[in-house]
Each structure stands twice: as C-alpha cells, then as structure tokens.
Structure P
Amino acid sequence: MAEVRTRRDGGIGTVQFSNPAKYNALNHEMWLAIPRALDEFAADPQVRVVVLEGEGEKAFVSGADISQFEGQRTERGARDRFGEAVEAAYLAPVRCPKPVIAKIRGICMGGGLGLAAACDVRICSTDARFRMPAARLGLGYNATGVQRFVSIIGVQNTLDIFFSARIFGAEDALRMGFALQAVAPEALDATVADYAQTLAGNAPLTLKALKTTVGALLPDPRDRDLGAANAAIQACFDSADYKEGARAFMEKRPPRFQGA
C-alpha cells in the first residue's frame, strides 16, 4: 500500500514515504498527506527536528506517480488539483517552524528532487542519483519551485539540471551545494541521526528565528510580474508534447517532441 508514515523518536519526528514497488513515487493521496504530517510535528512540542526519508534502500522519492498523469495531469481541472497538492507538499517543509532534513538514499528524482529542495538540509548516500526530468516529460515547472533551486545551487546549475534532464550523482550534488554531506550508504542512518540529535539539543526558539530570518531574506517570485512565465508554463501543459512525454515515459521509449 502506498502511504506516508510518521514516527517519533524523542525529539526527532520522521516522515517516511512508502511505495517501494514504484521506488517511493508519490501518488495524489501521498502528496496530500505530506502537509498533514509536517503540521502534526510542527504542533508537537516534543519534536525539535523533522527528517524526511524513503522506505527501503533504493529510493528517497522517484518522483510523482507517472501512472496518474493520464487521469490526473492532462485534464485541466484535475491537473490543477494535482498541482495544488504538490505545491502544498513542497511548501510544508518550508513553512514548518522546525529544521527539516532530507535523508536521501538511492533515487531522488522529479518531485522527489523538488521535495528535497524544499527542506532545510540535505544529506545523501554516495550512491544517490538525482534528476529533474521535466524536459523529458514536456511539463512546465512553476516559478516558486525554480526559485528554490536557484537559491540553493545558483542559476547555471539550475539551468543545467533542467535543460539537460541528466542524471547526476552525489559528487555533483555536493559540488553544486545541493547536499550538505554525502556518506557511505551504510553510514547514512547514523549520520543523519547524529546530526538531527545535535539540532534537537539546540535552542528551539533560536532555530525557529534563524529559519524565519533566512526565509525572509530569500527572494519571493510572487513579488514579481510572472505573467509571461506563467503563460509559458501553461503552454507546456496544454501541448501535445506534454501528453507525448507522459506516454513515452510509461512506454519506456524516447519521446518524440514536436514543439507544439
């Protein structure tokens, strides 16, 4: 069963994405569950730090469940509802007043990469694999999400990973500044636990104040006129290329994009 699970160990709350048959791909219900899980920990005075992780050894999150694209991401009303659920999930780690750590093992792609970018700190295993495949699916990525990547890894690296849709590893993630640390797979659990315990032992109000301050210092795309950008993004979703990208992905073949 695909689901989002939570557990608490002392001052550390953990949100686990469980869909191992699909490398922890997130379906619509799982996206909706993420804000609820983060809100639960935000309201718990015993929890000082939150860790996001994927179930098993193979993946953090491989992305949105592509099997739902035809039913929930082609018809405009359904697509808007799916997009709202995804954006609410991305905002949940940002809005959580407590430090949120992404523990990344194995595959971290698409929606998983976007979710990791919304966290405060990312620690990965050396066998982690990252990818932003939007250009292979023909979809448009919204300005708020792009701004997160620009803030973390800079303009050139953001353009690279979106333009190329290439798979990159832990070494590149470190070089870009996306990952704080990359450790051997067998050391990941202990490394994240030790780091989370360190944060949990610090002054909660100081951590909250710092997170609030950093958030206030970052540029907000909503303060700009994004009419042209939003129109270009919508054109992606309205295109035949978008439908072709989803079908090609599910059929495991190269997409045949026509630019329309």
Structure Q
Amino acid sequence: MMTGLPTRVDVVGTGISVAGVDETVDLILHPGEAGLSVAVCNVHAVMSARRDPSLRIALSGADVATADGMPLVWARRAMGTPDQERVDGLTLFRATVEAGLAAGTGHFFYGSTEATLNKLVERLRHCYPGVSIAGTLSPPFRDPSEEEMREHVAAIRRSGARVLWVGLGMPKQERWVAAAGVHLSGVSLVGIGGVFDWVAGNVSKAPAWMQGSGLEWLYRLAQEPRRLWRRYAWYNPAFLVLLSGQLARSRLLRRRSG
C-alpha cells in the first residue's frame, strides 16, 4: 500500500477513506511508481465484505476506498467528518477524465461487452474531444485462466495506459484489481462497476435529488427489481442496525473517556 494516502475510518467493518473527489482524482492521476488501487464502496460492498473473506481482504488492501452512496457519507459525517462528500464512481470517472485531458492521460477500459465498450468510447470521444483511449478489453464472463490473466495484464502494460477502469461488477472487480495490481506498476486501477453502462447509455442514472437524498437505490430497484430486490431488502436494513450499534458504542466510549 502506498504512503501518503488518506486516512481510513471503519464503517461497519470496512475502512472508508476520508477523502473527497478532488483528492481522489489527484491520487489517480499521480499513482507513483507502485501504482494505485481504488475501491468505490457502497452499502452493498461493505455488507458483502462482512460475509465474503476474499472481498474483505481485497477492500482492505485497496489504497483508497471511497464513500459511494449517501448512507456511507452520512455514516462518516456522524463519525466526525462533517464535510465528507460523496465520491461515487460516475462522478469520480468524469472528474478524472476531465482533469487528465491536458496531460493526455491514457485510459484503458476492462470489462463489460464489446458493444458496451464501443458505445462508451464513442460517447467519451464526443463529450471529451482529445481524450486518450489507450485500449479496451472485454474479458470472458467467467473468471480468466492464469494464462488469460497474464495476457490481459501484458496488453494493458503495452498500451501505456495510466488509468485502468475495471467494470466487472462487485465483488469480481475488487478481486481482479487486487490480483492484477501487483503486476501493473505506475497504473491506477479503479473498480467502477456499472459506470460503464451509465456512460455507454445502456441505463440511466437516478435524478440528482434522489442521489442526494439517499434514494438512488430505489431508482435502481425500479429499473432492475428481479436482480436487486434481495440485496436491498436485506443489506440496507442490516447496515442501519449495525451502524446504529457502532455509533452507540462510540458515544459510550467517548463518555467513559471524558
């Protein structure tokens, strides 16, 4: 793990970085020789990590774990960081692309389908003329073999990309970033899940008012009820219960120490 990284504070078992969009973008654009790994964490990721040891290890090993989703932002604010802002995948992606234009930062996109990657690149070039696309790669839906992994990492290295956006979905992308990152020095690896589909125009983003009020999950549930209802029916209430317990214990410790 790199030195000089933002502090991480435990939120229901996962360390969330005390960092905003600008600081995270700066880290992504200047990964140093060792490279950088960024996990974009929401309630689903935090709660899944409690039951999945491999995901928990991958998240704890990331250099930065952002607060994606208002519940994590509210949790951080309740824990003593009143100015904590949301650092969601789409905002982080757009801000990084814009900030890297002048320097010609090369971007590589790994994940999703060829069709989605083609639409993503077309839209990016339309919205950000001059953006440097180092390459794209749509891997098999299954886990890649060791040989495929080596070939994919070699292709990314040859591309000269500075930023590698990984859209494999959680938890697959977090595990992939943890495994590939050690072989990609000088590269920032950022797992951004569904952002590929948002940028490509396959799915729409929730209105700003729903995002700010913590209701984006409801918008996504309306779009994909069959796939998402179990996640939200279980993880959201369980997160609130665990967070309430963590905050209560923290208040009790402060009273005792004071």
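Worth pointing out:
- Which entry (P, Q) yields the derived value 55, 40, 34 for Cα extents along the principal axes in Å: P
- Comparison of P, Q by distance in nm of label points 7 Å out along Cα→Cβ at positions 39 and 231 - largest value held by: P
- In this comparison of P, Q, the computed figure 18 for relative contact order in percent (Cα under 8 Å, 6 or more apart) is attributed to P.
Every read-out reported here was derived from the displayed coordinates using simple, explicitly stated rules and does not represent laboratory data. The shown structure was predicted, so the numbers you read here are calculated from the model rather than taken from an experiment. Cβ atoms are built from the backbone, for glycine too; each structure is taken alone.
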